[in-house]
Structures are given as structure tokens and as C-alpha cells.
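In C-alpha cells below, several structures.
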Structure 1
Amino acid sequence: MNDYVSIFEGKINSIHHHENGSVLQALYTLKGQEIMCIDSIVQHVFFTPAISFLLLVTPLKNY
């Protein structure tokens, strides 16, 4: 996250930590686009490199 913020003229909006100090959730902005990253404190036996998108949209009135 820090690398992206420094490269793409961004800013960190908020960071929430686990009790152990690691990052639970962070919200940051890159070139006007708000991005959220989330981590889990649970150790999994598998690793899945994945990404999810959250789109905030205005509802259509006559859909």
C-alpha cells in the first residue's frame, strides 16, 4: 500500500489494526479512486492470490 501511495500520488485515509499490531483494514486513495485492503488474522493452509472490487454506484431511478 505504501508503495502504491508513493508512486501514484495517493494518500492513506485510515488504517485499523489487529490486537497484534498487523493491519486489519486500510482505506487509501490513488488518483481520486478510493481503495480498501483487508487482511485476516487467521492463518490459512492455502494461499489464493485474489482481488475483489467494491463498486459504489448511484441507483438507477427507472430500471
Structure 2
Amino acid sequence: MNLYLLECGENEIYSNSVDTCNACPYIIDPSLACPRSVYEGCGCKSGFTRKTDINSKCIPKSDC
């Protein structure tokens, strides 16, 4: 699959450095261990975060 043709979902934007730790569980509890890695693909727009993990929807960070 050519990632440059990837269509991102609502509140997402394509990036070559998406942080897997940008999700509510790690925002709510910063001491929670996150297997930090970076990948190329769709990440949340500024002000948004994943609800649970990299496969969940992007929601406003204030909704965590």
C-alpha cells in the first residue's frame, strides 16, 4: 500500500512521524508504560489524541 495515497479519518492528518503514545491512557496517567515508537501514517491533528490506542478515533484531548 502506498502510504502517500492513504486517506486519513476525521481529526487526522498524514505524518511521517506519528507517536504511538499520543492516546488518552498515557495522557491520563503519564506513569503508564508506553511502548514508544513512531510510524508513518495518519495521526491526530493538533489538540486531538487517540481514545485508546493507534486504531481508535481521534478525540479532543479535553475529552480524555
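What follows is calculated from the coordinates using simple rules that are stated; it is not laboratory data. Just so it is clear, the structure is predicted and the values come from calculations on it, not from any experiment. Cβ atoms are built from the backbone, for glycine too; each structure is taken alone.
Once mean projected area of the Cα convex hull in nm² is computed for every structure in 1, 2, the highest value turns out to be that of 1. Looking across 1, 2, the calculation of distance in nm of label points 7 Å out along Cα→Cβ at positions 30 and 54 that yields 2.4 traces back to 2.
Suppose relative contact order in percent (Cα under 8 Å, 6 or more apart) works out to 37; of 1, 2, which structure was it derived from? Kindly include the intermediate steps, with their values, before the conclusion.
On the way: 1: 22; 2: 37.
So the calculation was done on 2.
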